[in-house]
Structures are given as structure tokens and as C-alpha cells.
Structure P
């Protein structure tokens, strides 16, 4: 039996505080609940989904690099690193896996420094402002892309 396509969902800094950090901006779902939501959504789409979160840029870069050998696609919420991390951008470009960038809030309706993302230039697509639904849509887009 063939294994399911593997998608790695990565969440960046401060997303470990979901549910308690500015719930009016980021929602009331905890990180654990979000990860369960992603795994369930993936199952329905015929995907195996694993999730990781880190507050450390280098750890995220390492996971992206490791995904080259273990995943067929990535969903990334780079959070604050969106606006600062050339290292994340370069790691994504280097591994060559399809990646969908996700933001819970609409970064274009927020402070001007949030309007630019280094990650967007190397992403297949960007979903922002739809809350946790953005993760399901990102998984759906990757599932369709992998089916050809």
C-alpha cells in the first residue's frame, strides 16, 4: 500500500501562545487544537500531516531542510519571521518543495512593517486573514498540486 503524501506544518514564534495571546487578533484556538485541526483536515484530503512550532529561527530552518527528504510539501506560518528572515526564505528556496504561507490575521490590515514578507517571494501561495481556515485551504491547495 502506498503511503500518503506527507505535509509538514510549521508555526513560528509566539504561536505557542495561541488561545491566550491577543485572541481578538489570533483567535481562541490553542496551538494543540490547531495542530489537531490540521491533521484532521489532512486526513480528509488524503494527506499525512505533521506539525512543529518553534520560537527559534534556526530550528525552523533545520526542519525546512530536513523536509526535503521526508515531505512533499510545507505549510508555514512564519509569524514575526515573515518580515525579517532571509534565512527562512533561502531555506525554502533551497529545498524546492511547494510551500503555502499562512497568517491567521490579515497582515495587510495591520502595522506597515507587517506588509512585507520575505517568505512570500518563494511561496506557491499566501493565505492571510482567514484564521485557522487558512491552514485547511493551504492543505487543500497542496493536495491538489500533488495530484497534478
Structure Q
């Protein structure tokens, strides 16, 4: 990960390492389609911000059950060959809050798809959790 210059709060090496480790674990769960484990890493209710097929901005809150059901539908059963290559740029707002911008290439069964998204993560008792997901194209599901 790289940090943009002059973010205000200057993260410690531990801040950065803990966030890197969190994403490594989350990415592992995504690659294996372990949706319940992904849900374990969220702070519910989860905020979602997106746009819909008409081009209108949308937002919603999901509980754990809604997240799990939607992600299982989107991700399938894990039977496909999937990989993710991500470049992340975190902006630490404090030791307990970070906005992370991600450029990602997802490859499923040999077909690559580029994505750009952002997550808001919070840290409580030393553990990170994603609390807000921001990505275009999900609005019709909200």
C-alpha cells in the first residue's frame, strides 16, 4: 500500500501493518468465497453507497443476513477459479478510522474485470472491520 502525502493523521507502522494484515485475510476469504468469514470482518449495520442502472446515487444499510445472502448470490459457491490483484491507498483519519481506495483486477475463470471502490474501516479493541462499502453498480441491489 502507498500513502498519499500529508494525510493529517500519520499512521504508525503498526497501524499500516494491521490494516495490511486485515486486507490479506479478507482477500483470502473473498478468493475462496467464504462469505460467512467475510461477514465476520464487518461492523453491522453495514453502510452501502452506490449508483443504480439509471445513474442515480443510492445508499442503504444491510444487516449480516442481507450481506451474506447477497454475497452468496453474487460470488457463487466458490467452484470457479478466482483471483484478485489489488492496489490499495489508505487514508488514515485517525488510529481507529481509515478510508481505503482500491484498484482491483478480479479474474474469474480466466476473465478479468477491473474495479474501483472504497471502504471505510473502523478499529475497535485493536481489530479492524469494514463499516461502509462504496462502489458503483450495486444500486439496483440496494
- Message: Suppose distance in nm of label points 7 Å out along Cα→Cβ at positions 85 and 117 works out to 1.2; of P, Q, which structure was it derived from?
- Response: P
- Task: Using the calculated result -11000 for helix-only ellipticity at 222 nm (-39500 (n - 2.57) for each DSSP H run of 4 or more, over all residues; to 500), pick out the matching structure from P, Q.
- Result: P
- Task: Looking at mean count of other Cβ atoms within 10 Å over residues 21-28, point out which structure of P, Q has the largest value.
- Result: Q
- Query: Once mean projected area of the Cα convex hull in nm² is calculated for every structure in P, Q, which label goes with the largest value?
  - Reply: Q
- Suppose you compute distance in nm of label points 7 Å out along Cα→Cβ at positions 29 and 53 for every structure in P, Q: which one lands on 1.2? P
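Bear in mind these aren't lab numbers, they're just calculated from the coordinates by the rules spelled out. Keep in mind it's a predicted model, so treat the numbers as computed, not measured. Cβ atoms are built from the backbone, for glycine too; each structure is taken alone.
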